[in-house]
Structure 1
Amino acid sequence: MAEASKAGDVDEARIVLGLLEYVGRGGEQSQRRLASELGVALGLANAYLKRCVKKGLVKVRQAPARRYAYYLTPRGFAEKSRLTLEFMSYSFALFRRAKADCMAALEAARERGYTRIALIGASDLAEIAAICALDGGFVITAVVDANVAAARFAGAPVVRNVDSLQPLPDAVLVTDMQAAAATVRMAEAKFSPERVLAPSLLGVRLSAAQRDA
């Protein structure tokens, strides 16, 4: 519950920072464009904008043709700077944890004699795992992701599904950050459970066979 609450706080802060950055750029503004940039529904973007106006972070003025122009207040500039630094610190902390978790998963693979690893999920985590694998003398045989059009990701060939893995890797490391639990279950059904690895930050419970290996 604490992790979920923290993730929600981070997501909210990300939206506020994106809003402040959008307003700070000036130029032609619209709530629809703001929502598109933030990746949220129009109603949610409007709610966050009203909240920022109420907090004194953003000032609104009526413009010609019944439009509205938004400006950052001095308090808004200060909050944007604070959130930027906060996100930089959060990103570094997340990178350090992701790297440590990937190294731990790869060391578990090494203890089982596995050195040829496929990654399931093209993500920032997959890129970190690829760096750790290179440093540790592992070979990333492929990255499995049906949504990546490029032929390669993180230096490895991309395949659309695990059935396309040829030759088969020694083990797979789940790096899917969108549907980690479902991906782990799918991988365990395709491979023996002890050949499925997952960084602990994904919060996925591995099978008993894998944990006891």
Structure 2
Amino acid sequence: MTRRAPPASSLGVGHIERFNPAILQLKVELDAGRLGRMFQLHARRVGPFPPRVEDVGVVFDLATHELNIMEYLANAHVVSLYAETEREIHTQHEDLLSGVVKLDNGVVGVLDINWLTPTKIRELSVIGERGMFRVNYLTQELYLHENSFFSDNWESAVALMGVSEGRTIKYEIKRKEPLKAELESFVEAIREDKPPAIGGEEGLRAVFLAQKLVESGLRHEVVHL
């Protein structure tokens, strides 16, 4: 008896922030060149300690989301990383991460993640030559803080002349529960027998990078990939 191969959509990974409407709009703006050349991504994912989490630390529980988001937004791969981790209140694993990653297109990613902050914060900023995008994951808000020194009329300029505060634009985002959108996307992939929005390779990649961050934190060494 010939066994039928599983459909291409049989494995979906729960990177829930990839379904956040604010992140989806940010991706559209970045791909359209609204920010110009990207310089840095800075992720802040902090909050109180969740007693339910006993088997992993903040790197695997939280940093995996930001690592995936960084590679997704920058259209690039992490090629080196460095982490400082601490265990303050967790019995077995790290509950604080301060990390830096370098992507293959020159973009720098900064990770500020912990279970030691009394209030829950989920924020991401993206800095580039035209200004800075700022996302609040929780409220699904997206802002663009423009660099007023940057001009689209620079045809012969070869370098950025300066940075100055310009307009702040708040995007109109139609809010939607990311978990619901994630599940709907997976159901659609199953029904139509098509690849899921986020497949196994991306999930494995996030786990691989998280493990390297843990190793870097333990050894206090830069890891080159």
Structure 3
Amino acid sequence: MKMEKNTRIILALDVTTKDDALRVVRAVKDHVDAIKINWPLILGAGPEIITDLSKVKHVICDLKVADIPNTNRLIVEQAMARGASAIICHGFTGDDSVKACVDAAKGQIFVVTEMSHPGGKQFTAPLADKLAAIAKSAGARGIVAPATRPERIADLRRTIGDLEIISPGVGAQGGRASDALKAGADYIIVGRAIYDAPDPGAAARKFAEETASVH
């Protein structure tokens, strides 16, 4: 399922209640192309939040799936059945586990290569190129690469070719939307800088203005 590429913004919605989630989504829906939800919201609001939000925008379930192939398959099937447009998995579990995710999601998988926080340099960064190669060989839709280190986006782009890159770390972690997009990201992921803002809609619109300036 192809996401729109209007603003190239994915909102990382790490609130923990359904009311907060719906409040923020209503405010930002015209300024983002998708909503990424993680365990805090799924555990706080229940898995039906996937279905609720999927009625408004594409939902990427950031489950960081990282288990044996059969367990990965079961997790991905459940998320997709509830309306997810894509799932995020880890690549360090190996080719077979990633391929199980890809098959269960009919290709709609993003594989984490290098994480955006400082600790990401310890273990994911040294293996990022290999993890990106796994994503490509498994038939994944794309990878997750850090906006906090845009030079790594450019490096990983050379490995994956025309797969999509979604890039977290914009805003609170210090990454710049324009830098990530210029380096080769297809979408930037913004969380706290939008959902924690006094006016989430205005914050999202400001990021959209920045992304619109990048060609």
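Read-outs: derived from the displayed coordinates by stated rules, not from any lab. The shown structure was predicted, so the numbers you read here are calculated from the model rather than taken from an experiment.
To which of 1, 2, 3 does the computed value 14 (relative contact order in percent (Cα under 8 Å, 6 or more apart)) belong? It must be structure 1, since only it matches.
Among the shown structures 1, 2, 3, from which was the value -0.62, -1.18, -1.28 of log10 I(q)/I(0) by the Debye sum over Cα atoms at q = 0.11, 0.16, 0.17 Å⁻¹ calculated? It was calculated from structure 2.
Each of 1, 2, 3 could give helix-only ellipticity at 222 nm (-39500 (n - 2.57) for each DSSP H run of 4 or more, over all residues; to 500), but the derived value -13500 comes from 3.
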